[in-house]
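> In the part that follows, the structures are each spelled out as structure tokens.
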Structure 1
């Protein structure tokens, strides 16, 4: 079995939806993520994951003497990483199938799947 990181990208469409959500709608959306994570856990394929804070974070850039640190990457990419999951799957096809009912897609977001390079 391989491990895959599912990087959850929020989009402008998602941001607009969330801005218009009532507290009850927001709670229901968050509940869908928790339920999806629990379904992964119950199948034994959830290996980790968390929501990231709503701040943009920092990016380190190479420099000749001291790395340069700038505020988040989002100015250039216009994308916001909202969180991640680490799952176990036989291959990309199975990982895609596992992601097919993730609430991220229902809410208009994107998921990037990346296989973990298991170097021991």
Structure 2
């Protein structure tokens, strides 16, 4: 199996486990979070967890801080459900692709309106 396929499979497994574990967090800073994907390094020692969070910038910043402080707990949750030689270091990054897509759609709609006028 090629290395890329293995890391994709492991990333998907991590996504499922982390999505469930994040929903169980009791930290009040962590709002409604959706884990959109997990990218794993080829050596499986680092994982970038992409997520979306609802709320204004202040609430999203609180969610980011809550996730970072919960990283050791989330690593243990991974370790209890996924059998790997090493548990990866987790890095959380807000997934802004949905916002960017909406902005592009709005720009295209505006261009269409201007062309028709």
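Taken together, the values in this text are just the output of simple stated rules run on the coordinates, not laboratory data. The structure displayed is predicted, hence computed values, not measured ones. Cβ atoms are built from the backbone, for glycine too; each structure is taken alone.
> Using P(r) over Cα pairs in 10 Å bins from 0, in percent as the calculated read-out, with 12, 38, 31, 16, 3, 0 as its value, let me know the right label among 1, 2.
The read-out was computed on structure 1.
> Follow-up. Quick one: helix-only ellipticity at 222 nm (-39500 (n - 2.57) for each DSSP H run of 4 or more, over all residues; to 500) came out at -18500 when computed from one of 1, 2, so which one is it?
2
> So distance in nm of label points 7 Å out along Cα→Cβ at positions 27 and 99, computed for just one structure, reads 3.1; which one of 1, 2 is that?
Considering all the candidates, the number was obtained from 1.
> Something else about it: Of the structures 1, 2, report the one carrying the highest value of distance in nm of label points 7 Å out along Cα→Cβ at positions 11 and 59. Intermediate results must be reported in sequence, preceding the final value.
Values: 1: 2.1; 2: 2.9.
When distance in nm of label points 7 Å out along Cα→Cβ at positions 11 and 59 is calculated for 1, 2, structure 2 comes out on top.
> Ok, one more. Can you tell which of 1, 2 yields 0.9 when distance in nm of label points 7 Å out along Cα→Cβ at positions 19 and 35 is derived from it?
Traced to structure 2.
> Taking mean count of other Cβ atoms within 10 Å over residues 43-50 as the criterion, which structure among 1, 2 has the greatest value?
Answer by largest value of mean count of other Cβ atoms within 10 Å over residues 43-50: 2.
> Any idea which of 1, 2 comes out highest on relative contact order in percent (Cα under 8 Å, 6 or more apart)?
Top value of relative contact order in percent (Cα under 8 Å, 6 or more apart), among 1, 2, belongs to structure 1.
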